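Just so you know, all these numbers are worked out from the coordinates, no wet-lab data involved. These numbers were taken from a predicted model, which means no experiment stands behind them. Cβ atoms are built from the backbone, for glycine too; each structure is taken alone.
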Structure 1
Amino acid sequence: MSRAFLDQYFADCSQLAQRLDVALIDRMVERLVLLREEGGRLFLCGVGGSAGNCSHAVNDFRKLAGIDASSPVDNVSELTARTNDEGWDSVFASWLRVSQACERDVLFVLSVGGGSQKRRISTNLIAAIDEAKARGMDVLGIVGRDGGYTKQRGDIVLVIPTVNPDQVTPHTEAFQAVVWHALVCDPRLMVQGNKWETTILSVTQDGK
């Protein structure tokens, strides 16, 4: 069996990495530095694989960058109760309202399509963005395709370039992780080193 698919997949990833808008990612770092300085909170929202990425990113922003971060997808009881009782569309917007999100806070959207009202896709992200803007919040995002509603209304939104239309979802979700790891590891944001790197450095220094 040919490995042609794998060769193409990783060639696409290499090309994609070279095409990332690093200047825009730098703007994200600066906005997150300001968020922390002002004592604001970071709310991360996404669905599907991007929801899993939100959970991971919350950990990194809190632990490595010292930012008060949270995500509604981490509370399955509240998420499903609100879905059952009020509907899927409003679950993220309701979280922002109960959290009394304000202009010091930032909404960070992770999504492949960014939300589409016309196609009725990720409408809960659309409602969350509308709620955030009504509260004077900035909206950051890492999305794919054309960026959808997140790109249209967001303030600093990175669109992962499409290098292979057949692999938009895996590339977008994979590079969400690449980008947020770049954010939390940037020296302007990082306040605590990664465990393995700091452990190895400590052993090396002790050995001297």
Structure 2
Amino acid sequence: MSKILVLYYSSYGHIEEMAYAMAAGARLSAANVDVKRVPETVPAAMAEGAGYKLDQEAPIATVEELEAYDAIIIGTGTRFGRMSSQMASFLDQAGGLWARGALNGKVGAAFTSTATQHGGQETTLFSIITNLLHFGMTIVGLPYSHAGQMSVDEIVGGAPYGATTVAGTDGSRRPSDVDLDGARHQGEIVARTANRLFD
């Protein structure tokens, strides 16, 4: 049974919801899954004033524990077409793991959220994937076996590079059933891949 970490940063809860869907999908393939988040770097008063969701249940991850996992799935909302500074700061601290090759050959995947349909979902996924490739990880995306991402009947997230959702400019749109199905599907594929590599 592979050991999988869903590691996320979520300001308003959209990515948090996607993270738990990703974990549920991974558990369908009999993986041992932990959901953790990276530390908030915005001052508390500013985060409260901006309406950040600060009561998230997931424990805070440490960089040192990343090497204990067979697969790491990383999710964060977009910031101007790239990953959030909170996630970037966390990953920037993994130089020691990179230098030792501690993540070489492990499985990696990405998911994200944007305010609009054209707000940089794919570039944000690639900003995460770029880090994972530098760590030597094998990337798993969201294949078109998740047919929901091709729908034009409603606003849907999803890309072959990873699961996504659209939050709306005021953050009022929650991940749809299609978006959550995409996250579960990608999580299941990550777990199946890790199980085959690390059995």
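Taking helix-only ellipticity at 222 nm (-39500 (n - 2.57) for each DSSP H run of 4 or more, over all residues; to 500) from the coordinates of each of 1, 2, which one would give -11000? For helix-only ellipticity at 222 nm (-39500 (n - 2.57) for each DSSP H run of 4 or more, over all residues; to 500), the value -11000 is produced by structure 2.
With P(r) over Cα pairs in 10 Å bins from 0, in percent derived from the coordinates and found to be 8, 33, 34, 17, 6, 1, 0, which of 1, 2 does the value describe? It would help to have the intermediate numbers written out before the result.
Numbers: 1: 8, 33, 34, 17, 6, 1, 0; 2: 10, 40, 37, 12, 1.
Of the structures listed, the value fits 1.
Which structure, out of 1, 2, was relative contact order in percent (Cα under 8 Å, 6 or more apart) derived from, given a value of 27?
Details: 1: 23; 2: 27.
It was calculated from structure 2.
Can you spot which of 1, 2 the value 2.1 was calculated from, given it is distance in nm of label points 7 Å out along Cα→Cβ at positions 71 and 191? Considering all the candidates, the number was obtained from 1. Of structures 1, 2, the largest value of distance in nm of label points 7 Å out along Cα→Cβ at positions 15 and 63 belongs to 1.
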